[in-house]
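Structures are listed in the sections that come next.
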Structure P
């Protein structure tokens, strides 16, 4: 989803054909990319959900998904957009670790 949502901002700079796409073309391209993530995320949620025999409750699945998404976004923004990580980003990461801890705590 990160690339589908934010990658098109960088692709405009890299590919002339992409910058010529109208908004509906960019939306269709992004939906095509997002489709592949959904093909992975939906089965992962289905298999991981406690009521389907998995080990996680719905809140734990959501926290896992958010941590993965924000981790991927951080890596993507540093590599593609040369974002500088600052102290507040570290604190945000620590809050994510705390969220995982508290969501898995019994």
Structure Q
């Protein structure tokens, strides 16, 4: 049995989120939360929200033991790109790509 939570259309590049995903993959849920709270990355703030949601889903919807939860999977897929223009000289415009992410965390329960 697994519990999952997603954050869609987060305004951060998936490349930046994947760095934080690699840090917490396979860790206990409470340890992962402590790591995220002490990681100085913008993505860690978003991942804390997703992790807390996944832990609440596991406890309330699937009656899992919160002490035995661990991060089984975590990944960030690219979402739609918001395309903007930056005016430059001679009437031209440079494109600015504002990338979005779909962040997913899957929690499972360790066997006793």
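If you work out FRET efficiency 1/(1 + (r/R0)^6) of positions 21 and 61 (r between Cβ atoms, R0 = 35 Å, to 0.05) for P, Q, which one comes out largest?
Q
Which structure, out of P, Q, was helix-only ellipticity at 222 nm (-39500 (n - 2.57) for each DSSP H run of 4 or more, over all residues; to 500) calculated from, if the result is -11500?
This figure was derived from Q.
Taking relative contact order in percent (Cα under 8 Å, 6 or more apart) from the coordinates of each of P, Q, which one would give 42?
The read-out was computed on structure Q.
When distance in nm of label points 7 Å out along Cα→Cβ at positions 13 and 69 is calculated, the result is 3.1; to which of the structures P, Q does this value belong?
Checking each candidate, the match is Q.
Quick one: distance in nm of label points 7 Å out along Cα→Cβ at positions 29 and 53 came out at 1.5 when computed from one of P, Q, so which one is it?
Q
Given a value of 104 for volume of the Cα convex hull per residue in Å³, point me to the structure among P, Q it was derived from.
Of the structures listed, the value fits P.
We did not get these values from a lab; they are worked out from the coordinates using the rules stated. Fair warning: this is a prediction, and the values are worked out from it, not measured in the lab. Cβ atoms are built from the backbone, for glycine too; each structure is taken alone.
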